[in-house]
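A short reminder: the numbers here are calculations on the coordinates, not readings from a lab. For clarity, every value in this text was computed on a predicted model and none was experimentally measured. Cβ atoms are built from the backbone, for glycine too; each structure is taken alone.
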Structure I
Amino acid sequence: MTLPDRATCDRIFESRDARYDGRLFVGVKTTGVYCRPVCRVRAPKRENCTYFTSAAAAQAAGFRSCLRCRPETAPTLAAWNGTSTSVDRALSLIAGGALDDERVGVLAERLGMGERHLRRLFAEHLGTTPIAVVQTRRVLFAKKLITDTALPMAQVALGSGFSSVRRFNETMRSVYGRSPTELRRVRAGQSGGDGTVTLALAYGGDYDWPVMSTWLGARAIGGVEVIAADGRYIRSISHGGEVGTISVAFVPGASHLQATIRFPNVAALLAIVDRIKRIFDLDADLATICEHLAADERLAPLVAHRPGLRVPGAWDGYELAVRAILGQQISIDAASSLASRLVRRFGEPLAAELRVPGVDLVFPRPERLAEADIASLGMPGARAEAIRTVARAAAEDPQFFSPSHDLAGSIERLRRLRGVGEWTAHYIAMRALREPDAFPAADIGLMRAIAGDGGLRPSARELEALSQAWRPWRAYAALHLWAGDAERERTRRNIA
C-alpha cells in the first residue's frame, strides 16, 4: 500500500476510519507510541504524527506499540498484494520460517531475485526491512500470547519465535517499556495444561462463514477434517514431525475467528497460527478486491451479494495437491470418499486424547505415499502414479509447494509433475500457494457460471481472455462465480 498524502492520513485517524485498520498506523512523537486508526484515545496534534503503512515500519522507527488499541490484534491486510506479489510471496515464506535460520540473501535466492532488490521492495511497500518484519512479527505475537493466554513466559518466548527467554525479556522491555510480566492481563480459560491454546485471529471487512465452512466441509477428508455440528472446522495437523489438532470457530458480531490449538511443541505456535490464517484467508484486503471486481458488470451483483467471500486455503500444499489429483474428472463427493479411503489405508492414527468425532487420523506422510500401492483403492493407474509423483516431490523437497515463484513460474513448475495439468496447477496455486490471480479457466463450473441460465458457455480460451479484466484478483472472481453457480443449482433443484 502506498502511503496516502498527509491530509488524507490526518482525516483517517481523526475520523477513526476502520477501513484502514491494519493498513495504516500512526506514530506519536510526544509519546513514542504507535496506534491503529481505531484507537479510542484522544487524537494527537497533527504536527506530532508520523504515518506508516505497517506496524514493522513504525516499530523500526522507534515507536512502541499502543497498549490500548493493541496493534497485535489488528488484521494483517495484504494491501500490497497485486502491487508487489514478490513481497507477498516473501512474507509467506517468512511466515513459514524462512528467516528463522536463513539470511535475507537466501530468501532472495528462493524468490529468484537479488538481495538488494528484495530490500528495495520491502522499503517501498512496507517501509522497512525483512529482518524488521520478522522482529515485529515475533514481538506482536508475543504480546498477544502474554495478554490473551495464561502460558508461562518461557513458553511465550518459545511460542513467538525467540531463541531465549533473556532475549525475549530484553526485546519486550525495549519495545513496550515494560517487562512481559507487567504487560500480562490473564484471561481465564484461554490456555490449558494439556497444551491447548485459544486465540482470537482478526480479519478485516466482512466474512462469509457459511460459504467458507460449506466449501471446506464438502471437500473434507474423512478422518482428517470435519465441520462439527456446532459449525466449527476441526482437523488434525502435522508440523515438524509432531501432530496435534486445530479447531476454528466463527464468532458472530466479532471481527475475528476463534482458533483452539492443541499441539505438544509450543515453539510451533506462530507457524500454526500463520497456517490457520492462510486456510481461512484472514489477511485478504476485501475492500480493495471487491472494489476492483465490482467494476465488471458480470461480477458486480455477485460481489454485492457476498462481500465477505474469501478463497479457502489449505493446511499443507502436498496434501492439497493429492486431494486435487483425486478430484480430477469425478464429483466432489466421490473425490472426498476416495480421499477418505486413502487416509484410512495409509494415514497414521491420531493419539486417543486428541481425537474428536470425525477426526482420528493424520494425513499420510509423503514418504509413505511415494511408494504406496494407491491404485488398489480403485482408481486409474495413471492417477495413482500422479499421486506418487507429487509425494516424491514433497519428500525430496519439503519446500516444493511453497510460494517461491511468481504465478507463471509456479504453474510451469507444477505442470512438470506427471498428472498435473493446467486446471490442477491453477487450483493448487489458488489454494495452497495463495496466488490471488490463479484462475482455472478450463473449469466447467466457471464456464457454466459465466453462461448463466440458458447462455452460451465460453471456451476455456474465451474465459481466460475474459478474466484478464479481473486481474490481479482472479482467484476471488472464481470463488464468486462458483458460489453463484452453486446457488443457482440449489434453486433449480428446489424448483424441480
Structure II
Amino acid sequence: MLHWLSRVFSKDLEEFALTADPDPAVDALVARSVAAQESIAGWHEGKIDHLITALATEIAGHADELAAATVAETGIGCVPDKANKNRFASLDVAQSLVGKPGVGVVGSDERKALTEIADPMGVVLGLIPMTNPVATLVFKALICVKARDALIVSCQRDAANVGAMTVDLLREVLGRHGASADLVQSVPRRPTRRTTAALMRHPGVAMILATGGTAMVKAAYSSGTPAIGVGPGNAPAWVCADADVEAAARLVVASKVFDHGIICGSENNLVVDRSVRDSFIGALRRAGAAVLSAADCDRVARAAFDDRAGRLRRSVLGQAATAIAAQAGIEVPAGTRLLVAPVPRQALPGPYGREKLAPLLSLFTADGEDDGIRLCLQILGNGGRGHTAIIHTRSERLQVSFARQMPVSRVLVNGPGAQGCIGLGNGLTPSLMLGCGTYGRTSTTDNVTYTNLVNIKRIAHPLAGAGV
C-alpha cells in the first residue's frame, strides 16, 4: 500500500539495504527468534491451532482499543472501521487456518508415488505499514505461527507505538500457552533505517513479508533475502451498460469509504458506460456520495494532490470526505461520505487517474464494451497492474472477457473492492497481503497465507513399471 510517509522512509531504506554495518543487537534478536522457532517445530497441529485461536481472540478483544490508538498515533482512518478490520485480520484469518495441515506430510499421491512434506522457513521479517498496522501485524503473526515460523516485525515509525502494543499482547498470549514469547518480536519502538536494513539482509532471516510503498518492496527484493512484496493498487471499477446501478452505487460507496479509503484494493477509478451514467450518478448521490462539478473537481485537485509529483497529499490521506471538502473550500451536503470527481479522459494520466487512498473517486465515461476495457487497461497502467479490477455486470460472457484481459490477480464481480480483495464475503483467502504477480513485478498472485511460508519437499519413488 502506497502512502506518503512510506515513500519517504522506503527511499532511504533502499539506500541502506545493501550497505548497513553488522549490528550485534540485530544478531541477538535473530538468535532469539531462531531458538523460539525451533521450540515449536514439533508441536502437533491441534496445539498450534489452539494457540492461533487464543492469539486471534486476544487481539479481537482489544480491537476497539487498538483501532483508537492507531488513529490517534497515525492521524488517518476511521476507528470503527479499523476495529472491524482488526477483528477480520484476527478471527477470520484464524478461522481460515485452523484445521489445515501446516507442516509435516501435507499431501500424497499413490498413483504418482509422490509424498509432499512441508517444512518451516524459519525466521520471517514482517514490514508493517502505518495504514493498517494492527491488522497487518496480527495477520502476519498468525500465518507465521501456523507455518511454525518466528516473526520479527519492523513497524513504520509513525505506527511504532501501536505496533508495540500489539506485539506485547501477542507475547503475553504466547507465554500463557507454553510457547516462547520470542516467536513474535519487534525491533525498537522507533526503528532506524539501518536496523531494518540489517535485518533484511541478515543470514538468519529466511523470508521478508514486505507491505509498504514501492521503494520498500524494491528494497526487500534487492536485499538478497527471499521476499514476498505487494504492489500499489489502482483498481478500476467498470459499471457496464447492463449493471444494476443502484446495487453498484451502494457497493462502491460502502467500499471506498471503509476506513476512509486506505485499503489499496478499493475502487480508485470508476469507468461508467455512457448509457447508464446519469442513472448511476443519481444512485451514487442517494448512497451518500457528492458528485462534484468541474470547478469543484479543480478545487479538490489543488487541495488533494501535490503540485510537483501529483501524489496525494499527506493531509488528505485517510481523511473523511467532509474534511477533504473543507480543505478544498467546497460545499457538500451534510452527511457526505464520498467525493466523486467526473473528469474527462484527458485527466487519466494525471493524479485523478492514479491510486487515491482517501474517500475520493474519479469517474470516467466509456462508450461501449471495447472502450470500457480500454479505459480499465489504461488505468491499471497508472500503477495498479497486478492488484485488483472490479466489474459490475449481469453478463457472464463479459465477466470472463474482462477477467481474461485484465493484468490483475483478483477480479471482483458485482462486489465491493475494499472488502472483496482481502477475502471478506467471497471465496478468496482471507489475507492482509495481496500479491500482484509478475504483472506488478512481485513474486506471487496469491492472497498470501501460511502456505507461502513453508518449504515443500517431495519424496518421489519410481513409478510401477517405469524403466530407466
Report task. Could you figure out which one of I, II the value 23.1 for mean count of other Cβ atoms within 10 Å over residues 54-61 was computed from? Result -> I
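For relative contact order in percent (Cα under 8 Å, 6 or more apart), the calculated result is 12, so let me know which of I, II that is.
Values: I: 12; II: 19.
Answer for the origin of the read-out: I.
Assuming 4.1 is distance in nm of label points 7 Å out along Cα→Cβ at positions 30 and 358 as calculated from a single structure, say which of I, II it is. All intermediate terms of the calculation are to be shown ahead of the outcome.
Numbers: I: 5.4; II: 4.1.
The structure behind it is II.
Match the computed value 22.8, 72 of Rg and Dmax of the Cα atoms in Å to one of the structures I, II, and report its label. Intermediate values should be presented prior to the final figure.
On the way: I: 22.8, 72; II: 22.7, 80.
Matching structure: I.
Given a value of 1.21 for Rg/Rh (Cα atoms, Kirkwood Rh), for residues 182-285 alone, calculated from one of I, II, which structure does it belong to? Please report the intermediate quantities before stating the final value.
On the way: I: 0.96; II: 1.21.
Comparing all candidates, it corresponds to II.
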Report summary line: One of I, II was used to calculate distance in nm of label points 7 Å out along Cα→Cβ at positions 366 and 430, yielding 3.2; that structure is II
Report summary line: Re distance in nm of label points 7 Å out along Cα→Cβ at positions 22 and 406: value 2.7 computed from one entry in I, II; matching entry is structure I
